[in-house]
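Several structures are given next for inspection.
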Structure 1
């Protein structure tokens, strides 16, 4: 029997929120490097050009589509999945609007620093929030379930997904830069290194189910353990 409000559980959600915030930091750093956005951004922009709807709506729709695909593949959807979908964009906007992270042009060393720092921040944020076992975001959930089903390393699976969506995005008219390619070929290795460094096997990482977490939020709510 476990209540949502137990200290250890609240600490996990605290770490999850920090992880999502770091993902937001990473996104802004990559974008502000002016060396090219992340592959999924190129993909979403390409789709938006053909469907005639705004980028943000495409991102939400594709997130929902990937969640449904994850469910079909047997991936557990948790409260962390919903928090990922709702908060990363919110954190990204807050960080971007703060003006704290510069957006240089024509200064390659600083641009490269922002790109590398953004990749590392996003990678660590992904590791930190996923390691709490509260549910992976749509794209990270796809990475985990494919890793589990194929036995192919997280690095190869994640990079493979990024490269595929990048190529499709370019074919649809999305614009990519050198930073986009660097991101696509490196983010999977960063995430793999962090999970290995902390001795966590992502194939064996389980997530609390959404229904159970929501029920444990209610007064007197409890999660039954076997």
Structure 2
């Protein structure tokens, strides 16, 4: 089986992460992964990007984390794909399939409501997955669920407790939604990792999206074997 991380953060673009490119790539290679999707917090989340800049410059700066990990991945033999985590007051969505040019061409993206954004993503062909939908934290005023708007649910989030994952799994079953897993990793010491596994290798984010939609990418959970 081929394993792919679908939810990870870099210190270059996510203000809450402590993972540099070298550490991130080494961590996932040591755990037997074949690829990762870098999903740093988008411009409406906990980002390091200077929001006072012009939109196109913000987008270019947002890609820095992904680009650094991709460069290191090319050296070490790890596939690296681009995604991002869109946020609304602590309610988060993993987005796969919106690239740099699409983002630059939509400078009004952050003025859309959450449902309008998810609708635009679907129209564009991108895959949206609600991340850790039952998470409870001091920065989340209440749980918001979008099972009729997002295409999938993160049913295994390795950074949170099992009850949240069980509830997400039930919700996905009730609404016949796609299921993914993700590590949501910010530090190398995290105890568990997740992602999706496939029987064939994936060469692009489009291939990953296709595999998830076809039911050929299954979520999994494993212990983190990384030793610094």
Inset, instruction - Name the one structure among 1, 2 that helix-only ellipticity at 222 nm (-39500 (n - 2.57) for each DSSP H run of 4 or more, over all residues; to 500) of -24000 was derived from. - result: 1
Inset, instruction - For Rg/Rh (Cα atoms, Kirkwood Rh), the calculated result is 0.98, so let me know which of 1, 2 that is. - result: 1
Legend entry - Which of 1, 2 yields 1.5 [distance in nm of label points 7 Å out along Cα→Cβ at positions 12 and 148, calculated]: 1
Legend entry - Identity of the structure behind 38 (criterion: relative contact order in percent (Cα under 8 Å, 6 or more apart), calculated), options 1, 2: 1
Inset, instruction - Give the label, chosen from 1, 2, of the structure having the highest value of distance in nm of label points 7 Å out along Cα→Cβ at positions 132 and 164. - result: 1
Inset, instruction - Check the numbers for distance in nm of label points 7 Å out along Cα→Cβ at positions 108 and 124 across 1, 2 and tell me which is largest. - result: 1
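No lab work stands behind these numbers, since they all come straight from the coordinates. Since this is a predicted model, take the numbers as computed values, not measurements. Cβ atoms are built from the backbone, for glycine too; each structure is taken alone.
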